[in-house]
Structure P
């Protein structure tokens with residue numbers, strides 16, 4: 001039997017786990033960290049992510065995490081040696097309901113108070129800026145030109161490479177099947193291949209699978225998987241500019257944007273929770289029909305492929321970044337509702353501080369797992385894509 005000893009073991013080799021491992025080693029001086037991934041590093045939600053980042057959220061902490069994370073991304077190549085290929089093409093959120101417009105205006109004011117350039121646009125302004133899009137039922141929207149996207153692969157590789165240089169071990173094809181505990185504290189774990197890991201601190205960063213991993217320790221982690229699919233057209237122009245922002249209709253749940261010369265279509269309509277990436281038989285047709293209503297020229301486009309993955313959702317659509325009481329030594333960093341990539345630089349540092357016994361440099365108490373047991377759930381994040 002292979003036996004490993006580590007000060008910290010991280011379950012999950014995606015962008016969150018990699019960021020936490022790097023930050024533990026680089027800033028906290030904890031270098032004997034092992035990261036256990038049941039498949040290949042970055043093969044879960046990180047692989048499926050389009051790498052979007054944005055400052056537009058409906059809660060202040062989300063905006064502040066974006067400010068911190070995007071600042072790190074801006075200096076990423078210099079620090080890590082990998083170009084994150086940042087492109088600031090913006091995000092537009094539009095709405096057709098008065099209640100949604102009220103929410104967007106509140107979001108805009110909060111963002112501007114925090115120093116973020118978010119504009120409110122009337123319907124006529126939206127029509128002038130994006131004439132290819134039908135705003136027939138829209139009342140208005142918000143636009144931040146500093147939102148954009150980056151390469152998830154480059155950022156992941158940067159974190160993994162630097163972490164390895166600092167002594168972190170990454171173990172692929174190492175599915176954890178049992179977490180060892182001695183009454184109220186963790187002792188380690190076993191993997192499917194028989195490896196025994198001895199550690200007094202475990203971080204669950206397994207994305208949509210975090211609830212299942214919690215079960216291994218007999219603790220409830222309220223994270224569920226929800227399938228998401230992005231449809232990508234063949235190269236297509238026909239009146240749609242090469243550089244357009246992601247346009248998200250928060251009331252119809254449709255998002256349209258660019259991926260290179262292709263157009264991407266996504267729908268945030270609720271699906272049944274499952275790990276199988278199951279979608280209704282007519283799912284694609286419904287998304288395409290919605291898209292054609294908004295961008296009529298897409299009737300001439302053809303779908304090239306689709307990109308599927310799992311969103312990791314908590315009951316309030318906010319993540320869990322906290323200790324997992326009452327089990328001493330157990331931590332969780334999961335449930336990001338599709339925002340894991342954009343907030344990984346900041347939350348990786350915050351959870352590393354917590355694991356090391358330091359006070360996190362930012363107040364993240366609203367992300368504590370105990371909020372669900374206390375029935376004091378945070379206001380639900382409204383801008384989920």
Structure Q
């Protein structure tokens with residue numbers, strides 16, 4: 001079955017069984033319990049209440065006796081019986097790359113909630129503002145089916161094709177059983193995609209606190225030279241401390257307290273969010289500081305380059321433009337995050353193919369709930 005046919009069938013199933021109108025009617029009829037009292041859960045509860053829906057409270061695995069959050073009770077699963085469940089719609093608010101939801105969903109289905117809503121459904125059913133990163137209207141893959149099919153044709157192995165099909169299905173249906181299997185241990189160095197050398201020169205864009213070193217060590221790969229770019233000041237301090245502590249393990253290191261982009265300059269930056277610190281596009285109303293951004297072709301002249309890692313919170317496309325010369329000269333492996341924006345999953349592979357035709361493409365899933373999807377591109 002072609003991926004376009006899969007997209008059409010999954011969307012038809014969604015329209016028939018999980019339409020926004022039907023799910024909204026269930027919420028109005030029963031009211032809501034939100035599973036997860038963290039930041040996303042609180043945002044979700046506030047949004048539901050803003051739209052006039054009744055929120056009965058939160059369910060959370062770390063609930064404390066008598067706990068109240070945003071004037072709503074927080075309960076553990078032991079406090080929910082079948083009678084209570086039958087009178088509420090459970091809305092999942094676990095929305096991060098670390099936490100699988102399978103056990104929670106199995107419990108919720110067994111106890112008999114009136115309905116269960118999943119994170120991929122919320123921008124359609126509740127409010128588009130609940131769409132973070134890849135999350136948006138479930139109709140988008142249908143609208144972009146031709147582009148997704150072009151990406152499927154680029155992928156060179158069966159595992160990648162399966163992951164793409166599952167990701168698209170998951171984005172449309174929201175069902176956790178449609179989500180691809182997750183490899184948390186070998187992000188950027190999958191065991192079945194060996195880089196071909198046990199000593200490499202790497203440009204690391206979005207270096208965070210230096211976690212690439214840990215995953216490289218697990219893969220048995222030594223970083224001969226590591227050029228690390230990280231604009232968040234706190235992350236950069238952590239990375240500097242890490243390098244000082246592990247200096248004897250590294251051959252050559254250059255740390256850059258800046259971002260990367262299509263042009264050298266400055267940009268607004270929402271800092272202090274650990275791995276979610278990010279650049280801010282013009283017109284976005286959030287508290288920001290100013291950070292330097294460099295065009296990599298302006299600052300690096302290398303004799304050798306084996307790998308470029310790009311995980312820069314939605315600014316990957318511009319960074320590719322800013323390193324076009326380096327990429328063209330060296331043809332390094334590219335390991336690039338393709339989940340920060342809804343269209344990254346197809347636009348970034350097609351952009352790379354237009355810049356440098358003839359690459360070998362592979363897709364791997366390294367995080368839960370649609371996060372940490374990485375595209376790997378190699379050349380002969």
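At a glance:
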item	result
Test item: log10 I(q)/I(0) by the Debye sum over Cα atoms at q = 0.12 Å⁻¹, for residues 156-299 alone calculated as -0.66, pick one of P, Q	Q
If Cα extents along the principal axes in Å is computed and equals 63, 43, 42, the structure in P, Q	P
Structure responsible for -8500, with helix-only ellipticity at 222 nm (-39500 (n - 2.57) for each DSSP H run of 4 or more, over all residues; to 500) calculated and labels P, Q on offer	P
Parent structure of the calculated result 23, given that relative contact order in percent (Cα under 8 Å, 6 or more apart) is the read-out and P, Q the choices	P
Structure with the greatest value (metric FRET efficiency 1/(1 + (r/R0)^6) of positions 196 and 220 (r between Cβ atoms, R0 = 30 Å, to 0.05), set P, Q)	Q
Parent structure of the calculated result 2.0, given that distance in nm of label points 7 Å out along Cα→Cβ at positions 252 and 356 is the read-out and P, Q the choices	Q
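Any read-out appearing in this document is the output of simple, stated calculations on the displayed coordinates, not a laboratory observation. Just so it is clear, the structure is predicted and the values come from calculations on it, not from any experiment. Cβ atoms are built from the backbone, for glycine too; each structure is taken alone.
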